[in-house]
Structure I
């Protein structure tokens, strides 16, 4: 499979399917990728864009193909945050600054694209997948503080979609005893990402995900983990390991979860302190019911948190829960048509 054509777009990079043929309204679906797996992993949804009268814009984050690399100073700051003691005030400020800059980049991309393409109000859906949900949270947390330019882009966003949000990326505590490859000391460092990719793309038959009866380690033999069904060319066109390898920007940034910044971003995104136009944008929470344990666990904790906040009289962002049935963490690859129905509604 040839590499997806990514066009530099300020500091980021995009692949744009273009407006659907014909007159009339359409939806623009903007997707922010996760850890290791960049926009190339969404190529299978592109042929379905016309069916749903949707324009798909895939975004590659910094340090991924087509986008600008982070500079040495930014990487040095992430290294400081990674190695700092838990809760270090310096590390917290570094990570706040890091995510605010990433939020500015996404905000700038949306503003520029909406203006240049003359998109209609209430027509844009912004999706964060996996680690991409953390960047979605950052956008929602920081965007209200950004100066309003030619347009207020909040009025153009129909909804945001948290697609298969992992507990780690949402800054939530794990259950008492669960398995995760990144905490498995028996895996050699040089095999870690490869083993993680197989595990994270496995199908887990949780006995009852709604009741948190979860399978954490052993995925099903059938269906086969998505990564094991992909050709070498397909993997090469969709995965990029340098950012996730030891010393890469994503690896160092994720290591900073110990400082509480992921938790802070989730709270700011879902429990905004002010009811601005940004705070009224709907959050569509799409979770795959055969994904890794982190997904149903995170959904449960979030639902519980929002219910408690509502009882306490706090404002909560409007949330819609969507169960993506029989899908794993790579539902967009294995079930592209169903994926689009799940995120578009």
Structure II
């Protein structure tokens, strides 16, 4: 943990994790022609408005989980939230969400290491075992010209302590192109570790899949570059094949199209797409059969949809939100015991249980 994080931990105000007793929210009306909302999300009773949210698997959440702050082992991952007036580490306690309060300054300290010194300002790195990757370089305001990949190397046992050697590689976006978005994401795709990053060339955007071949990191696959913007990507076993595929939303002229992509043998293949969605989604396996569904905000952001991507795109359920969603959801736990949390534009956090 970096010095800023250690200093911030001194500011932590430890409190017993209080199991959240969500308050019911008024349902939002379903859009014409859409699946009607079959349930209503609740509101977590937090004492602050959250404008920063880090979900399970993020470096900030990992720092919170391993800091000793929770005082207990947790399963199902943790989330770190903060904003004006405070912060909290969320985890599961039994079947409820427990909120362990921290100060906003302490939360920022826990998140300090997620942006390396040479990273593109305001972005976060991805971690996967010994590998970290982040947007880097200095280019135009449109985005970062490169992605830096760092990998810790094995250290021989015995003898005096030695520094951990780190190999560094740089992957360029290409001529007249930049990498965009808040972060690089890591996932095991097509038999190896893949780094997923959004890419722009003028008004055209695409999803770049970066991998290692013959020991060298480079571009391995890319979706077609088309007009419009792309939201963050979600990875999961969406089609039941046992291989991870990708889901993201392409937005253009006020319309958001959910796209399901398969990556194989260096090619990106569009499996299905459907209109009516926004931002990004989160994978969750509701019934434990190994096939993931996607939880994703609807285009008007006033509901959370649960979508199956197996054999096409089919909306299974729609959950009303008390205010428009501000970003994509995150998931604590799994199966029917999972909690899907989503930050709202007014700073509250909605909680839905399948």
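Throughout, read-outs are computed from the coordinates displayed, never taken from laboratory work. As the structure is a prediction and not an experimental result, all values here were calculated from the model.
With respect to relative contact order in percent (Cα under 8 Å, 6 or more apart), the largest value across structures I, II is given by I.
Once Kirkwood radius over Cα pairs in Å, for residues 177-288 alone is evaluated on every structure in I, II, the highest one turns out to be I. One of I, II was used to calculate helix-only ellipticity at 222 nm (-39500 (n - 2.57) for each DSSP H run of 4 or more, over all residues; to 500), giving -10500; which? That value comes from structure I. Work out the source of 55, 46, 45 here, i.e. which of I, II gives that when Cα extents along the principal axes in Å is computed. The value was obtained from structure I.
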